[in-house]
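J.: Listed below are the structures to be examined.
Since every read-out is calculated from the coordinates, none of them should be taken as a lab result. Just so we're clear, the structure is a prediction, and the values are computed from it rather than from any experiment. Cβ atoms are built from the backbone, for glycine too; each structure is taken alone.
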Structure 1
Amino acid sequence: MSIPSAPVAVPPRVAALARGTRLEPVWRNALGGLTFRAVDGATGAEHYIKWGPRHEETSMAAEAERLRWAGRFVAVPRVVAQGEDDAHEWLVTEGMPGQSAVAPQWIARPEVAVAAVGRGLRALHDALPVADCPFDWGVAARLKNAADRGIRVSDQLSSPPEVDALVVCHGDACCPNTLLAGDGTVVGHVDLGALGAADRWADIAVASMSTEWNYGPGWEEALIEAYGVEPDRDRLAYYRALWNAT
């Protein structure tokens, strides 16, 4: 997954959804999915258009449903449109203030960004009401989803550690999915296609692991400290293995 560094062909569906607004490619994933920023030259209003192979990761229809639910409690993108055809799916959301925690200014200040991501993840977990959450991201659900997609996982993953704290997890808590204001405060979260109830360590493990991908080694402990817990080595190892396997 990366920010495109070369020209990107705009799919016809994306061009139609943009309705003449200026398009800028901002993200490409490993499966060929693209995200574009669409900017209205007259008003400056921003929208984001996600487009990609149909149901290759999480369904964009499922993401739209999760965004609408989570948006009742926390700052997430507002859904404008969602659809699919035989081969592709798409999701259009309103822009939000702030920049990704891996924007160049934050890559240059990892001590600020990493701490913000950790605090932001804790605030997300605290704000979303797990008792009312209609979505499941627990181990059994993830293993079933993997099996349905033909993914074989180690038998060891079928014996997870006991749940420490059941929360509504982000589902893809990697650092790029936290948005920061210019002063380093968290202003929102994006890419909630897998959001659901699970042990908080399912998110903490992935968020802290992603610090090395984005900022280099040495920042995992800082994120966990900012979240407000002591490292749990067993749960970190299990949920990272589950993430990598599924």
Structure 2
Amino acid sequence: MADRAPRILLADDERSVQTLLTFALEKDGYDVVVAANGVEALERFKEQTFDLVVLDVMMPQVDGLEVCRRLRAKSSVPIIMLTARSEEIDKVLGLELGADDYITKPFSLRELSSRVRAALRRAGMAAAASEEDDDDGPITVHELVLDRARRRVTVRGDSVQTTFVEFEILLALAGSRGRVFTRDMLLTRIWGDSAYRDPRTIDVHIRHLREKIERDAKDPEYLFTVRGVGYRFRDVD
């Protein structure tokens, strides 16, 4: 990505929205490839390498949620979902399927720019970290191993697939065992700030993480809720 402008796949079936967002993103220095529906988005993704994908939820043929699911099954590319719906279910589904962030329409171009910069920054930091030697070694807590250099999670000997955001939340909590993090602290830690973001986003990621690493998500061994405050990680082996 250092030798070229970051390439963004923008999928939205509304031509006016597509034109406006393309203009704004290109003005910020990004190379934008557009798709008018989910099928076209999947085809464009096969043809080129992208640094970020922006998906509208409501698209013909194949909707944004299904595109997100298919992309996440084979790629860790950052994904931002665009939704015009007010229902919480769209946001939750997008995050559960592996989206890194979501923006609810209508939104300002400043908000879009902020989200895109943050997503690319996080992805760049992760890529740089994966190329470095693992000087500190993995974090091992009871039967969970967090390999920071390879961005891998192993629980009870089994590999666990996590999204970028899930890994970052787990790393923040496990790296400061016993410390209580508020939702805003985690939002700032992962996204750089908590602007434009619903703190409940963290709750969705925590629930998804529990389903992946806990024997019983309702009786956790690793990720604990501190009622009225936030979350903490297990502080004893």
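J.: Just checking, which of 1, 2 has the largest value of relative contact order in percent (Cα under 8 Å, 6 or more apart)?
T.: Greatest value across 1, 2: structure 1.
J.: Shifting gears a bit: Say we calculate distance in nm of label points 7 Å out along Cα→Cβ at positions 4 and 228 for every structure; which of 1, 2 gives the highest result?
T.: Comparing 1, 2, the top value of distance in nm of label points 7 Å out along Cα→Cβ at positions 4 and 228 belongs to 2.
J.: So helix-only ellipticity at 222 nm (-39500 (n - 2.57) for each DSSP H run of 4 or more, over all residues; to 500), computed for just one structure, reads -10500; which one of 1, 2 is that?
T.: Working through the options, I get structure 1.
J.: Something else now. Out of 1, 2, which has the highest value for distance in nm of label points 7 Å out along Cα→Cβ at positions 148 and 220?
T.: When distance in nm of label points 7 Å out along Cα→Cβ at positions 148 and 220 is calculated for 1, 2, structure 1 comes out on top.
J.: State the single structure among 1, 2 that was used to calculate distance in nm of label points 7 Å out along Cα→Cβ at positions 84 and 156, giving 4.5.
T.: The correct label is 2.
J.: Here log10 I(q)/I(0) by the Debye sum over Cα atoms at q = 0.18, 0.27 Å⁻¹, for residues 20-75 alone was calculated and came to -0.77, -1.03; which of the structures 1, 2 was it taken from?
T.: 1
J.: The value 29, 22, 17 for semi-axes √(5λ) of the Cα gyration tensor in Å was derived from one model only; which of 1, 2 is it?
T.: It traces back to 1.
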